1. Assuming -23500 is helix-only ellipticity at 222 nm (-39500 (n - 2.57) for each DSSP H run of 4 or more, over all residues; to 500) as calculated from a single structure, say which of P, Q it is.
2. Compute FRET efficiency 1/(1 + (r/R0)^6) of positions 144 and 176 (r between Cβ atoms, R0 = 41 Å, to 0.05) for each of P, Q and report the one that scores greatest.
3. Quick check on the output: 38 is relative contact order in percent (Cα under 8 Å, 6 or more apart), derived from one of P, Q. Which one produced it?
4. Thinking only about distance in nm of label points 7 Å out along Cα→Cβ at positions 56 and 104, which of P, Q has the largest value?
5. For mean projected area of the Cα convex hull in nm², which of P, Q scores largest?
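Values quoted throughout were computed directly from the atomic coordinates according to the rules given, and no laboratory measurement underlies them. Nothing here was measured: the structure is a model prediction, and the numbers come from that model. Cβ atoms are built from the backbone, for glycine too; each structure is taken alone.
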Structure P
Amino acid sequence: MEKVILIGGSPMVGKSSVAVSLAGKLLYPCISTDDIGEALQTVVNINPMRGQNYLDYYAYNKKTDLVEDIIGYHKALEPAIFKLIDIHSTWGNPIIIEGWAIYPSKIKELNENVFSVWLIADSNLLKTRIISNNEFYINAKESQRVIDQYLYRSEWHNKLILEQCKVEKKNYILVTEETTTDEIVSSIMEMLKTHE
């Protein structure tokens with residue numbers, strides 16, 4: 001079994017649930033790139049929200065700024081992510097790393113101990129999950145704008161990841177509203193069996 005399993009995809013596509021379930025089956029620990037970012041922010045100012053309330057951040061920034069911010073934030077995380085991959089794929093313990101800061105175009109020359117897969121949302125999934133997660137926006141002064149802005153960035157990211165998966169010939173799984181965590185985990189387990 002590969003020592004490092006990477007699970008990428010956009011926010012709300014189900015990466016964390018899949019990673020935790022898969023980790024339970026394989027008895028691997030797992031970590032999120034969000035956690036890596038939180039740790040790094042204690043020593044380096046890389047937070048794209050720059051101290052703003054997250055609802056104000058989504059409501060009052062331009063869509064292009066939201067995209068540029070996340071590109072910069074993910075780029076700042078790359079050295080830490082790749083260091084963890086290097087450690088755990090060579091002499092370290094096995095691990096699952098999940099998060100939306102993992103891009104297919106960046107995972108090119110990794111060793112044979114690394115397996116990667118991306119979860120791609122279908123056209124309705126992200127919108128449905130964002131709207132149904134009303135705790136995310138319930139206290140917003142402009143809740144519809146928060147939803148629209150967050151959805152715009154998530155859909156932009158989802159499209160980018162799909163395009164990169166196709167260009168780089170990387171594994172991906174299309175996730176619909178009907179797709180269960182167990183189904184995704186089963187698909188990944190099958191991919192792992194045939195991964196070379």
Structure Q
Amino acid sequence: MSTESLRTGGTADVGSPPKRNLRTVALDEAKNFFGIFIYLFIVFGLLSLHAWVVLSAQNISYRFYGIALINALVLSKVILLAEGFKFADRFKNLPLAYPVAYKAMAFTALLFVAYVVEEVLVGLWHGKSLAESVPAIGGGTIAGWLAVALIMCVSLVPFFAFREMTRAIGRPQFYALCFTGRLKAAR
């Protein structure tokens with residue numbers, strides 16, 4: 001035991017991080033949510049833009065104005081909550097390829113379930129039957145569902161790669177590497 005821990009009654013915990021106040025925690029969570037939202041909004045926006053281009057080539061009108069925004073907001077909250085409950089943290093001590101791949105697949109499944117539940121609840125709210133409320137993802141066929149799942153899974157790989165690299169080397173080091181090109185000196 002060090003002299004410092006003896007002076008404090010032996011209760012000093014050298015490895016514990018400093019306590020954060022509510023404002024700091026709320027600000028960190030808001031930044032985290034915003035980062036997730038921006039990424040998902042870009043992905044969903046690009047997918048909606050692609051659908052618009054494909055359908056307009058066939059002279060089919062398609063409106064995607066708020067769908068990407070609403071889905072990004074809802075699913076960002078789902079990801080944030082799931083991460084808070086340590087969802088898909090199974091392989092975090094293995095090389096980064098494993099947790100990235102696992103999280104991309106696990107969160108794809110979770111986001112699919114969340115999206116279907118959301119659409120069913122909205123449909124039921126508007127007086128539709130359960131069968132009418134289930135969304136026709138990818139045209140409603142199994143092949144379509146699998147295609148959309150594959151696209152979503154591949155789209156989540158860069159997201160989780162960045163998050164896992166940030167976790168592995170630390171936020172300050174990661175941001176320094178990304179935005180200045182140099183690692184920060186160890187203090």
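1. Details: P: -17000; Q: -23500.
The read-out was computed on structure Q.
2. Details: P: 0.95; Q: 0.45.
Largest value of FRET efficiency 1/(1 + (r/R0)^6) of positions 144 and 176 (r between Cβ atoms, R0 = 41 Å, to 0.05): P.
3. On the way: P: 38; Q: 14.
Among P, Q, the structure yielding 38 for relative contact order in percent (Cα under 8 Å, 6 or more apart) is P.
4. Details: P: 3.9; Q: 3.0.
Greatest value across P, Q: structure P.
5. Values: P: 11.0; Q: 16.5.
Across P, Q, mean projected area of the Cα convex hull in nm² peaks for Q.
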